[in-house]
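No value in this document is a laboratory result; all are computed from the given coordinates. Note that the coordinates shown come from a computational prediction; the quantities given were computed from them, not determined experimentally. Cβ atoms are built from the backbone, for glycine too; each structure is taken alone.
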Structure 1
Amino acid sequence: MKPYSPDEFSKTLWTAEQIQQRVRELSEQIRADYAEMEGEDAIVAVGLMRGAMPFMADLGRYMDIAMEYDLCWLSSYVNSDRPGEIELVQDVRTELEGRHVLVVEDIVDTGHTLKFTNELFGSRNPASLRTCCLLDKKPRREVEVPVEYVGFTMEEDEFVIGYGLDYAGRYRNLPYIGVLHPRMYQK
C-alpha cells in the first residue's frame, strides 16, 4: 500500500490537537445540557455512518454520562462532491420513542441529509432530538436545519477530508482535517 502523498492536499484546516480540544469542549457542553433533562437515563447517540464514526467515538470517550450508541447509514454522495437522493441504507435498531436522541454528523453541508434524519427520527417521538456536527459548511447550505452543537464552522466552500471525511472512501483515517486538492476530484 502506498501512503497518501502531501501533494494530494492543498492545506490543513484543523490539526489533530485542535480537533481533540474542540471535541472535549463539545462533550462538556453536551454533558451539561443533558444533565438537566428528565426522562431516560442514557442519551442515544446516533452516528450517521460512516463519516461520523471517529467523531462519535471521541465525543463519547470524553463524556462521563450514560450513553448508548447506534448507527444510521444514509447514502447521498456517490464518488461526487454533490449530494444525490438520500437513501436509508440501514436504520437504527434502538427504540427512540421517549428517548433523548443526539444525532452525530461529520459535516452539515446542503442540509438535506440532516433534514431527512430529523424527519425520520422526529416521527418516532423522541423526548428530545438534537444534532452535534463536527463541521458546519454554511456556504453550501440549501435547507436550513437546526444544529445545536458545532465543532467548526466553514466559511469557504472547500472539499475537506480526514477525521472521518472522505472522497471515494479514501482519507477517513487521517487524524486532521485538510483540503483535498481540486485535481484529485475534478476530472
Structure 2
Amino acid sequence: MSLDFFAHETAVVDDNCKIGAGTKIWHFSHIMTGCNIGKDCNIGQNVVVSPDVVLGNNVKVQNNVSIYTGVVCEDDVFLGPSMVFTNVINPRSAVNRKSEYLKTVVKHGASIGANATIVCGHNIGRFAFIGAGAVVTKEVPDYALVVGNPARQTGWMSEYGHKLNFDADGFAVCPESKEKYQLKNNVVTKL
C-alpha cells in the first residue's frame, strides 16, 4: 500500500488495498481489503468501500456513500451524498448470494446525484448525469440525463454538466465550454 495518500485517524483502511498518491480518506470511512483506489480521489466522511471495488483517478465520493463489491468507477466520476449501489438483485438475509454479485460500471466523467440508488448490473455511460434521488433500473447511455423513480431519461448533458439543447439538425453547444455535440440515432457524440 502506498503511503502517498492521507487517511484521517478515524478512517479504517484494511490490508491489501492499493491507494493512489494524493487521495484523501476522511472521518469514519472504511476501505475494505482488495480495493483499488486511484490517484487524487476524495473519499468523504462515513463512506464504505467494500472488498475489491475499483475507483479510477480523481473520483469524488461524498459523505455517507456505500460502494459495494462489483462496482467499478472509472476516472473523474462524482458520487453524490448518500447515494448507494446494490450488488445482489434479490437479497434475502437467510440466503447467501455472495457468488451472485452483479458488476456495475460507472464510466468516465459520470455524475450520480445525492440519494440516488443504482440497482446492480446496470452500467452508467460516459458523462451521464443521474439526478438526485433517482433509482436506476436499466443501462444509462453516454451523456444521458436521467431522473425519477424509476429513472427515466429526460435529456442530454455536456461534459461540463449543462443540459444540451439540440437544434433541428441535431447539433448543440455547451454554454460553458462552447464544445459542440451531435445527436444522431439517439446517440450523442462530442465533435
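Looking at relative contact order in percent (Cα under 8 Å, 6 or more apart), point out which structure of 1, 2 has the largest value. Could the numbers behind the result be given before it?
Numbers: 1: 24; 2: 10.
Result for relative contact order in percent (Cα under 8 Å, 6 or more apart) over 1, 2: largest is 1.
Looking at structures 1, 2, which one was helix-only ellipticity at 222 nm (-39500 (n - 2.57) for each DSSP H run of 4 or more, over all residues; to 500) calculated from, given that it came out as 0? Could you put the intermediate results ahead of the total?
Numbers: 1: -7000; 2: 0.
Structure of origin is 2.
Matching task: 1.02 is the computed value of Cα Rg over 2.2 N^0.38 Å. Pick the structure from 1, 2. Let's see the in-between values first.
Working: 1: 1.02; 2: 1.07.
Structure of origin is 1.
With respect to distance in nm of label points 7 Å out along Cα→Cβ at positions 137 and 169, the largest value across structures 1, 2 is given by 2.
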